[in-house]
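Structures follow.
The numbers here are math on the coordinates, done by the rules we state, and not lab data. This one's a predicted model, so the numbers in the text were calculated from it and none came from an experiment. Cβ atoms are built from the backbone, for glycine too; each structure is taken alone.
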Structure P
Amino acid sequence: MKKLHTAKAPEAIGPYSQAVVAGGMLYTSGQIAINPATGAVEADTIEAQTEQVMKNLGAILEEAGISFDKVVKTTCFLKEMADFATFNGIYERYFTGKPARSCVAAKQLPKDVLVEVELIAEL
């Protein structure tokens, strides 16, 4: 098992790793809309937060030497399921390979963000 880290994605805000590589697979921690340059959540709309989450996930995938097309499963958390269509419109631009997915509403997410996404990818 190997821990993966990149300065291009937000630092962990707790006792966990950005991602772990094990058994030929990459497992990311949930990514929220933290701008890694400032360490702050700057976006306040579902559109802008989703874009930042995708940038953060993309940076982790890049560090692992892969891209979104290697993702096999995502788990998505939305503060409001009413944001699903908007979130989905942005999500589908990144996950063109249509990985397996779960998407649920969560009462509250870290730093009171609107969206969080984690993924599993094949190396």
Structure Q
Amino acid sequence: MNFNPSSVSAPNKKLDPPRDTPITSEELAKYDGSDTNLPIYLAVKGTVFDVSDKRDMYGPSGSYHLFAGKDASKGLGMSSLNLEDAIADYSKLDESQLKVLNDWYDFFKARYNIVGKVV
């Protein structure tokens, strides 16, 4: 994953006001794109984003599907597409990885509606 989220400008898209609906990890897993009747959610640092607009990227055949339906903070911070890294615990990331994770958070926040918080 050789992508620098901080180098991409935000689109001119009007976002809904952020919601703080509590969402369990089990509930989040239902929104992984496998059910086309449901939106696709992805969480970063506990904040849940609706990434349904990019079903081609986050849906079952998309290159970032491993992040769908879960909090992918560690994998994003490590710039890793390994399934075992697509987890919420980012406590072991070093300073440069935390910066990458924060850049990813800002990237998602500027582009996708916030639909809840992982509890």
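Things worth noting here:
- Of the structures P, Q, the one that 1.6 was derived from, the read-out being distance in nm of label points 7 Å out along Cα→Cβ at positions 29 and 109: P
- Among P, Q, structure where distance in nm of label points 7 Å out along Cα→Cβ at positions 13 and 69 as derived comes to 3.4: P
- Test item: distance in nm of label points 7 Å out along Cα→Cβ at positions 53 and 93 calculated as 1.5, pick one of P, Q: P
- Identity of the structure behind 36 (criterion: relative contact order in percent (Cα under 8 Å, 6 or more apart), calculated), options P, Q: Q
- Structures P, Q were shown, and Rg/Rh (Cα atoms, Kirkwood Rh), for residues 21-60 alone at 1.07 was computed from P.
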